[in-house]
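Below you'll find a set of structures to go through.
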Structure 1
Amino acid sequence: MSELHKFIFEGLPVRGLLVRLTDGWQEVLRRRAAAGDEFPAPVRALMGEMAAAGVLMQANIKFNGSLTLQIFGDGPVKLAVTEVQPDLGFRVTAKVVGEVPAEARLEALVNVGGQGRCSITLDPKDRAFGQQAYQGVVALHGDQREPLQDLADVLDHYMLQSEQLDTKLILAANDEIAAGLLIQRMPVEGAGNLGPTANEDQIGINEAYNRIAHLAATLTREELLTLDAEKILYRLFWEESVRRFLPQEGDTEPHFACSCSRERVGRMLKSLGREEIDGILAEQGRAEIGCDFCGVKYHFDPVDVGELFTPPRDQPPASRSIN
């Protein structure tokens, strides 16, 4: 069972979230295996960390729209992407174009020539007229131009650059669980935001946040993957006054969810034009489109394609294709 825990530190401008993705993450890998398209172990680990990070960030900002986290660059992994909806439904995939070293970390995966980037896109569900999705992009290196080796460090840097908020992320994933811990200094609110204690002036110097972040940094990958939430929080913050909220589990827990559908694939094929689709049919007998996120394959035979390009009133009976 996947779960998300939120908590704050009494009297301190610090909040935290802890996520453990189990069945939802395992469903992602199961579907890829069923489609005969398993990823190398370092890529699976990166995808798991991205799924955990995406859920943490979406839950943290409570955004009414999709949050998309992308890592892309010039390594054997051309692109890795996770998308998280407001209900914490998530999906994740990657595009591998070269051989992946067995122990590859972030630089060796996507930033071999220094061209790697991380982007976060917030796309509102109900856009106002003319409103665009928000996107922020950072390079995969630190302040001294040093290549960053861990996704968590990239996202810490992103949050500092884009939101001017100190953030500490700890991420880990294997084939059984994808987990993450987020600690963040809360923004100054009210009149305090107008004076010398504005958010930017607190970067790096807030003693309470620095202490909590230092404690969080002692959490090992093995502990994050094997200990339950109760033990993790006690192990890290037993001397702090922590107020925990009811965990999001059951109907509200993070879960795998893919938004692909036969109708959406049909619209995509229609956008390519009848001539191109007819060329595919002539060569292959049918058009096959696989979802990169969930592995489902959609098939369109000549009758299906005819329906796509025929007004509804003139359509013949549909074929029996399901996917």
Structure 2
Amino acid sequence: MSTKRKIASIVLFIIASGLVFIFATKGDASFSARAVEVYLRVGGWEKAFLSAETAQAFMSKVDNNSPVKPPKLNSKLSEEFILKRQVFVFNEDKTSDTAIVYFHGGGYVTGPRIFHWRFTDKLSREAALPLYLPVYAKAPAHHYDEAYTFLSEFWKSLKARGIKRVFLAGDSAGGGLALGFTQFCIKESLQIPDALILISPWLDVSMSDPDVYEYESVDPMLSVAALEVIGRTWAGDADVKNYKVSPIYGDFKRMPPVLLFVGTREILLPDSRRFKALAEAADTNLRYIEASDMNHAYPLFPIIPEAKKAISQIVQYITDKK
């Protein structure tokens, strides 16, 4: 068989398998959401997160020190620097005393990616608020402590801008960082966010909950082994159960209101359920949305109705608390 015919056969097999998955899979996910999962499974996602070996290989060659270049967006975007690190501001409004701060995901090794830019662009415009996206230091060249030093200086700068109310949001690693940083703010008597918006947060880099393995087969994006390797690297010399890297082990007292999204087809679901139990035990004002048959960080997917609904829920949540 010629090379072209082999390639054609592989493509047809992938298409056929995808169609079988889309039409045969029972559940609550929309057609487009199932199609996105097929895309992710056939190679449309970052391979760094699929195994310990791919994680090591990725970190051995990744360049996280070059400046980030944003794509063309609908928002008015400006760039600033704090401690020589980039901070992007969407739709700056110097008359507003309220803002959104977004900690992007990417497993502490990548990002912000195109879907982060599009999501934050849309969120800032629909919420009619300025949004700040600080580009914190990444592993393996950097560790969590450097990120906290930078974010602390950035956080203090918000007060100097006249910003009194902050909605702190983040997805995946950025969601875990948002929760850990909030616990840090409470402990250090810094300004506490008025609310947290967590999207599939990575809350325990130790990946020590045995229940995570039950979801590995249905998660097309992440593997336990890869996250264990990356989590240890991000923690540096610290214990992987230090609250700054694994905020599930932090203090839940005095937490602000929290809106949390998680899907049932992702390995981070068990930790979100643990968070729910801990937050409720601490009388945290929590709105917990567990979306049936959704993948990791599904609100950031650009074309699925479930993502559109999630953005509407986030905007309404912010509007109600302005």
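Using distance in nm of label points 7 Å out along Cα→Cβ at positions 110 and 230, single out the structure from 1, 2 with the greatest value.
Numbers: 1: 3.6; 2: 0.8.
Once distance in nm of label points 7 Å out along Cα→Cβ at positions 110 and 230 is worked out for each structure, 1 has the highest.
Ranked on mean count of other Cβ atoms within 10 Å over residues 246-253, which label among 1, 2 comes first with the largest value?
Sorting by mean count of other Cβ atoms within 10 Å over residues 246-253 in descending order puts 2 first.
Between structures 1, 2, where is FRET efficiency 1/(1 + (r/R0)^6) of positions 118 and 182 (r between Cβ atoms, R0 = 25 Å, to 0.05) highest? Please list the in-between numbers first.
On the way: 1: 0.95; 2: 0.50.
Across 1, 2, FRET efficiency 1/(1 + (r/R0)^6) of positions 118 and 182 (r between Cβ atoms, R0 = 25 Å, to 0.05) peaks for 1.
The value 22 for relative contact order in percent (Cα under 8 Å, 6 or more apart) was derived from one model only; which of 1, 2 is it? Write down the numbers at each step before the final one.
Numbers: 1: 22; 2: 18.
The correct label is 1.
I have -13000 for helix-only ellipticity at 222 nm (-39500 (n - 2.57) for each DSSP H run of 4 or more, over all residues; to 500), calculated from one of the structures 1, 2. Which structure is it? Traced to structure 2.
142 is what came out when volume of the Cα convex hull per residue in Å³ was calculated for one structure; which of 1, 2 is it? If you can, show how the numbers build up before the last one.
Values: 1: 177; 2: 142.
Derived from 2, not from the others.
Read-outs throughout are calculated quantities, based only on the coordinates presented, and are distinct from any laboratory measurement. In this text, all values refer to a predicted model and were calculated from it rather than measured experimentally. Cβ atoms are built from the backbone, for glycine too; each structure is taken alone.
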